[in-house]
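In the part that follows, the structures are each spelled out as structure tokens.
Values quoted throughout were computed directly from the atomic coordinates according to the rules given, and no laboratory measurement underlies them. As the structure is a computational prediction, the values presented were derived from the model and not from experiment. Cβ atoms are built from the backbone, for glycine too; each structure is taken alone.
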Structure I
Amino acid sequence: MSVHFLKSGNAGIITLDRPDALHALSIEMVQQMTARLLEWQEDHEVGHIIISATGQRAFCSGGDVRQAVSYVQADPTGFSAEPYFRTEYSLDTVVATYSKPIISLVNGVVMGGGLGLCRNGAIMIVSETIKCAMPETAIGLFPDVGASLFLRAPGIAIGLMLGMTGQIIGAGDAIAWQIADKCVPFDRFDELQDKLCGCDSNISALEELISEFEVSGPDPILAQQETLINSLFQGTVAQIVERVAASADEIEQAQSWHHALTTRCPASIFVIHRLLAKMPPSDSVSEALQLDFQIACRMMRRSDFSEGVRAVLIDKDNAPSWSPNNISSITENEIDAIFEFDSSLRLNKTG
């Protein structure tokens with residue numbers, strides 16, 4: 001079983017256990033977690049939830065995109081992949097609207113859908129060694145799972161940098177930019193989890209307990225370059241790419257950003273740019289996830305997603321053939337079509 005459930009004291013504990021895949025979320029894992037959370041919602045013996053993962057390498061590398069691609073390959077129209085994203089975003093909706101505190105203990109890799117799982121809960125605790133990112137533009141998708149809200153927390157320019165380039169950040173930057181809440185040494189996770197099980201379930205009591213384990217964590221790295229980020233990541237996509245390119249000869253970090261902006265999926269870059277820089281924020285995580293579902297279903301029907309997963313995760317040649325293949329070839333009409341509202345694409349079919 002790739003996910004385990006246990007009641008201990010006042011807590012319901014969810015443990016991801018798929019280490020060979022860095023705990024990537026299969027549709028079966030997501031269905032099991034959703035069902036158990038809904039069950040525990042009505043269980044008076046469960047006052048709060050703890051989500052963690054086995055091993056030291058990862059909390060969760062994201063959704064199992066290989067599984068999603070298998071659906072697309074079986075049905076090139078992309079319609080067969082809709083249940084996968086509906087299931088994932090429905091879990092995120094449950095987490096975001098849960099009536100009991102959800103606390104995540106996050107170590108190692110936390111990316112994509114894994115970040116959505118813990119960030120949409122009440123408290124996200126990270127170790128000093130996390131590797132945190134929203135890398136979806138590399139595979140022809142877009143930063144989803146409510147990222148259009150949590151990537152705004154540090155400011156639009158920083159959110160654009162993180163979303164467009166897939167920049168990996170550590171604990172210091174994640175906390176400085178309000179993407180994570182607390183830092184606790186990984187070697188104290190087990191002790192903290194045991195104490196949390198015996199703690200009262202109100203937020204104040206939980207936070208007071210966590211503060212006894214909390215450390216300042218590593219110093220921020222990229223947060224020290226906020227002036228640079230704010231100067232580069234503003235305006236249109238073309239203007240951002242031009243500014244970053246002009247800085248790349250002199251600034252090493254800009255070289256990395258320029259490489260990402262010129263090799264990742266152009267359509268994906270435009271989508272996250274529109275979400276953060278051109279659209280007002282959604283009123284709630286649930287609303288943001290509904291928009292994510294609309295966009296994801298549209299992007300499934302493009303060739304970029306299966307091509308990106310092939311190049312990055314399957315063949316690993318890192319040479320995707322995007323359609324179109326460069327930023328200058330993207331038209332606003334093309335992005336408009338991805339964002340066009342479709343009443344049939346409802347995350348909550350009963351709503």
Structure II
Amino acid sequence: MMLKGSFKLGNCLAAVLSTVKAVAIIGKSEGFGSKASGGVAGPTVTPSNTVELTRYLVQEGPLNIVVEKTFDFRELQGIAWECGCAPYEIASMCQLAINKRGWCQTVQPAAPMVAMEYQKASLYPLVVSSDKSVLGVSKKGIIRGKGFLMADGTTNVILQNLEIKNLNARYKWGGDAITLDGTSNIWIDHIKTSSIGGHHIVTRNGTNAGVTMSNNFIEGQTNWSPRCDTYHHRPLSFTGANDTITFRNNYIHHAGDRSLTLGGNSVVHLVNNLWFDITGPAIESQSSYALLEGSVFSHVKATVGKTEGSIWAPTTDDKSCEAALGRSCIGNIYENSSSIPSNGGQPIEKVGKRAAKAVPPTRIRNLDETAGNTLLK
């Protein structure tokens with residue numbers, strides 16, 4: 001017999017969870033992040049407000065979180081009015097810089113100080129704990145004003161079919177859309193990012209082992225940039241210590257200097273991606289191992305910048321990969337773009353049998369239509 005008052009909130013929550021229809025992820029991850037299963041072993045929840053979404057993301061145990069509406073965080077933590085700096089120029093399209101950890105004084109001491117206001121929420125990302133799937137429904141799953149952070153040993157997370165946007169795009173250090181810092185078994189799939197002040201996807205100092213990023217739309221079109229134009233600067237940065245990343249079937253559009261920065265002795269398999277309308281360099285490699293195959297570089301003014309790491313980027317199908325990958329490497333295509341030279345075969349051995357599938361680059365020309373939050377659920 002249940003005593004009066006003993007029916008707790010947890011009982012109510014359990015009853016609600018049991019009635020929510022399960023929504024499964026679509027497809028399966030390939031490459032380094034192939035072990036990611038997310039919250040498949042747990043119940044399914046559909047948050048109705050930002051408080052519920054924030055709580056579900058850090059709840060213990062496996063969980064499938066269905067996002068079927070817009071969650072707007074922009075005004076929820078107030079507006080900061082403070083002094084930053086103008087490290088580039090003072091003009092309508094030039095990014096200003098938030099004085100994060102005294103950056104203006106230590107890095108740009110000669111830059112004029114300026115008054116600014118920005119949304120605080122974007123500087124404090126949504127923390128995602130282990131064993132979670134965060135799934136957007138059709139094009140309804142939109143996060144405005146905050147990104148996602150997975151860090152400090154977080155493992156087994158899937159983000160799929162979401163749009164992340166409106167993170168203080170006017171300001172350098174305005175907020176990152178997706179951050180990984182010491183993670184494992186992560187799959188980031190069919191995400192669209194746009195209007196971002198910081199990085200669209202970034203790996204920090206911690207090792208990120210077993211990560212796949214696939215079918216994402218990195219929209220670099222912006223109203224402000226360091227070069228005072230419409231091209232986002234450095235949207236992708238993979239520089240964690242010894243990261244292992246598969247970057248497959250992604251569409252990088254309208255990006256500026258260093259659209260992808262590699263470093264930290266990371267091993268990165270770049271396969272079947274489309275770079276379009278890039279002022280360049282598209283890729284900068286510092287102490288990393290990058291296998292680049294089956295990709296299209298179209299209207300890229302500079303394909304490669306400073307290169308201290310090892311890159312293998314065949315222009316035709318390459319049978320020398322067969323021993324390590326179990327198949328030939330697929331050549332890349334360059335249209336109104338210069339080719340990327342290979343400078344050593346180490347990336348082939350580093351990627352090895354963890355390589356994702358590759359198709360001829362002629363078959364990925366429709367990534368501008370299929371990448372991003374295009375899944376129907």
Structure III
Amino acid sequence: RYFFCNGPEWDNPDFLKKARQFAKTAIILTDIYESILLEEKPDKIVSSHGIYVSWGTLFRLARKMDIPIDIYGASYRKNTLRFYHNVPQAPFPEGEWANYKGITLSPGEVNLVDKYFTTRETQKEDSISLFDGDNSLPDDLVKFISRSKKEKRKLFCLFTNISWDSFMYRKESENFKTIIEWLQANIQIFQDNSNVDLIIKAHPAEKYHKVPDKYRIKNCLPKQLPENIYFISETANVKPFDIYKQIDVGLVYTSTVCLEMAMNRIPVLSSGVGGHYEGRGFTIDPTTKEEYINTLQDLIKGTYSYEPNIDAARRYLYFRFFREAIQFDLVELKGFAINNLKFKTIDDLRFGKNKNLDIITNGILNDAVYINE
């Protein structure tokens with residue numbers, strides 16, 4: 001994360017130096033945390049993230065010492081938080097999903113999801129907005145799509161992640177060890193199948209987080225792409241929703257755009273490496289690399305078709321974006337920073353005054369599930 005690189009660079013002296021510094025810091029923090037916990041003997045710890053040296057050392061030590069620790073972090077929608085008992089924020093926790101996956105949404109909940117989904121294109125209700133309002137497809141992309149449509153060629157779009165994102169590291173997988181391996185495997189398949197077209201869209205967060213140029217996805221591509229592959233740079237102000245209107249199939253590593261595509265009835269082939277949406281009923285989830293390649297080949301040839309389960313996608317969207325996303329309306333945020341307090345006295349924080357704060361305090365004090373009922 002510090003270097004924004006695609007993985008450990010053991011032959012890079014700067015990387016090794018910084019890795020040793022982080023390891024030393026982790027040891028020092030562990031000693032300090034252990035001394036504090038042994039002296040204070042807390043009944044519970046509440047912390048953000050639960051990952052990286054800053055918070056991960058405390059989280060792991062607390063679990064080793066059998067001290068309950070509740071972890072919180074920002075959720076997708078503005079001014080919302082997610083809380084979990086005894087699991088870090090990343091990889092994405094299962095939360096209460098096992099107890100919820102069979103629930104049928106009420107008409108009001110369906111309406112809430114659908115109304116929110118109409119704002120996803122502009123991201124006006126989300127914590128982060130990666131696009132400005134002045135966007136249009138580049139002329140050469142328009143020509144690429146037009147040619148594909150005119151010749152009635154199947155059009156795929158591959159959406160990348162930021163390769164250093166902690167949410168990508170979920171489990172040991174038989175599929176792909178890294179996003180780069182997955183990307184290059186897909187490129188090879190489309191090089192061998194020149195009768196279909198592929199758009200590769202770099203994640204705009206590469207620009208948002210100012211990832212060094214050498215670590216950006218564009219530098220993992222062949223110097224010369226074949227005519228049936230088009231690359232959208234991370235700096236291009238191209239919204240995914242403008243792409244959804246044009247494509248036949250989506251390809252994702254662990255990106256949440258799969259939910260958006262499923263809601264738009266677009267078949268999505270996931271990498272199968274353990275994205276939080278896999279196995280929910282609205283994506284194709286191969287269990288091995290060979291199965292992924294064979295499934296993609298079948299999608300290309302038209303011998304395999306898939307219809308996303310819209311009800312399943314809507315249920316999962318409601319679960320992640322509403323049921324476990326607790327509105328925190330006691331502060332006014334500017335980005336992720338507190339800009340202003342929205343309560344006047346301590347009495348405004350007492351139990352029964354704010355239902356959202358009650359959910360949080362009940363979870364901390366009584367180990368209740370952190371959900372909106």
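Some observations on this one:
- Distance in nm of label points 7 Å out along Cα→Cβ at positions 188 and 212 from the coordinates reads 1.1; which among I, II, III: I
- Ranking I, II, III by Kirkwood radius over Cα pairs in Å, the structure that comes out highest: III
- For the structures shown (I, II, III), volume of the Cα convex hull per residue in Å³, for residues 84-283 alone is largest in III.
- Among I, II, III, structure where helix-only ellipticity at 222 nm (-39500 (n - 2.57) for each DSSP H run of 4 or more, over all residues; to 500) as derived comes to -12500: I
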